[in-house]
1. Which structure, out of 1, 2, was distance in nm of label points 7 Å out along Cα→Cβ at positions 5 and 69 calculated from, if the result is 3.7?
2. So if we calculate distance in nm of label points 7 Å out along Cα→Cβ at positions 101 and 181 for every structure here (1, 2), which label has the highest result?
3. 1, 2: which one has log10 I(q)/I(0) by the Debye sum over Cα atoms at q = 0.21 Å⁻¹, for residues 13-132 alone, as calculated, at -1.19?
4. -8000 is what came out when helix-only ellipticity at 222 nm (-39500 (n - 2.57) for each DSSP H run of 4 or more, over all residues; to 500) was calculated for one structure; which of 1, 2 is it?
5. FRET efficiency 1/(1 + (r/R0)^6) of positions 85 and 117 (r between Cβ atoms, R0 = 41 Å, to 0.05) was computed and gave 0.50; which structure, 1, 2, did it come from?
6. Given a value of 0.94 for Rg/Rh (Cα atoms, Kirkwood Rh), calculated from one of 1, 2, which structure does it belong to?
7. Given a value of 33 for relative contact order in percent (Cα under 8 Å, 6 or more apart), calculated from one of 1, 2, which structure does it belong to?
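A short reminder: the numbers here are calculations on the coordinates, not readings from a lab. Predicted model, so just to flag it, every value in this text is computed and none were measured. Cβ atoms are built from the backbone, for glycine too; each structure is taken alone.
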Structure 1
Amino acid sequence: MPRLKPDTQRARREHILDAALRCFARGGFHATTMQTICREAGVSPGALYLYFDSKEALIAGLCERDRAEFAERFAQLASAPDFIEALAAIGEHYFINESAEKQRFAIEMGVESTRNPRIAEIFMSVDKFCNDSFDALFRRLQDEGRIAPRIDIPTLVKVFNIFGDGMFWRRAIDPTADMSTVLPVIIEVIGGLLNPTNAGRARAKTNVREARQ
């Protein structure tokens, strides 16, 4: 049997992950079997097990993919001329544009993590990565004089996380939820807690202009 090209292997792996996401979001972790995912992806068990040997491995693959996407989007925040505007753009992606299916998957994995130590390890590692990323960013912005937080940064990150969890949950369970009306209010509250400085905005805009020259 000829060996698949790397690009073909990556595409097949992504296709299986997409199918697994739909299955987990639709039926939950326990009701979803490897056979269910095979049918959804249109692949044989042998093809599936070539890439993922368990449901936990599929969850790990999905979470790692989400972490990589988040890291790419997050990297743009620190250099943005208007940090709050950039934060709103990320919020728009995750809480308005992204499919509710992905949010149902995240909720399902959060619940399953309370029962399954392996899922807990995977789920909490992504949660910690996101929290640590915002903690480090807020400290950097504070050190650069771009924000003057009204509360300590660890508490700020917890509040930020709770807002995000709440929007995730509401959109996952309520098909009529309209986060486009809620998100601007949340951003305004977060902005008030971060307290961006005029000097910080001016410095960021100068840095961007210099980087483009």
Structure 2
Amino acid sequence: MTVRHIDIMAGFEPADVEAVAAMLTGGGVGIIPTDTVYGLAAVAGDEAAVRRVLELKGRPADKPLPVQVATMREANILAEADGAEASALAERFWPGPLTMVLKRRPFAAELAFQDEKTIGLRIPDEMFCLSLIEHAGYLVVPSANPAGASAPATLGDVSGDLLDVVDFVVNAGACPCGVESTVVDLTAGVRVLREGAIPAEDIDRALSNPAEPGGTDV
């Protein structure tokens, strides 16, 4: 198996995005940089590709992967992202290292191995990722490591066994955050499921002061 390597250490060109998007929409699975850590990328609606990601991570199919979207409009198409709490957190932390678990919209797009009632969503603060989503559609990009292993902040942290079995690898140097996103469940109150790049107290502060500036309009 030949693994395609793309280096964007010095920046990326539209041709880089188009090449990776073509591999993804063709059913490929690869390793890409995000604002948090390196992740295993696949098109979220491609059942075979998502199954492959789950298998590479050793993650059960009944544990849905978060989905990356590019805009708040896309988030609202898939889930109830316009509630007061979700809006406050999105205003403060999106794009960025926050994954929100939200109630899924009825008749939302068909996505592989997702729960019918809830979905985890994130808008990454990484232009290459956002460009890929615009070209290839919604993506799953869990950390590029087997379950229980440390998430890789650099490509050098990714297991060689994993690097050898994907279709492509994109190198952008060290990821800015270096740790995984914070995961907050908003489906029944507010519950921090995983404290990652954003401390839990910052989540509390954003909800207590929803007008606090931060984040980026998307």
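1. Numbers: 1: 2.5; 2: 3.7.
Structure 2 accounts for this read-out.
2. Numbers: 1: 2.7; 2: 1.4.
With respect to distance in nm of label points 7 Å out along Cα→Cβ at positions 101 and 181, the highest-scoring structure among 1, 2 is 1.
3. Source structure for this number: 1.
4. Details: 1: -25500; 2: -8000.
It traces back to 2.
5. Details: 1: 0.50; 2: 1.00.
Source structure: 1.
6. Working: 1: 1.04; 2: 0.94.
Label of the source structure: 2.
7. Values: 1: 24; 2: 33.
Value 33 for relative contact order in percent (Cα under 8 Å, 6 or more apart) corresponds to 2 out of 1, 2.
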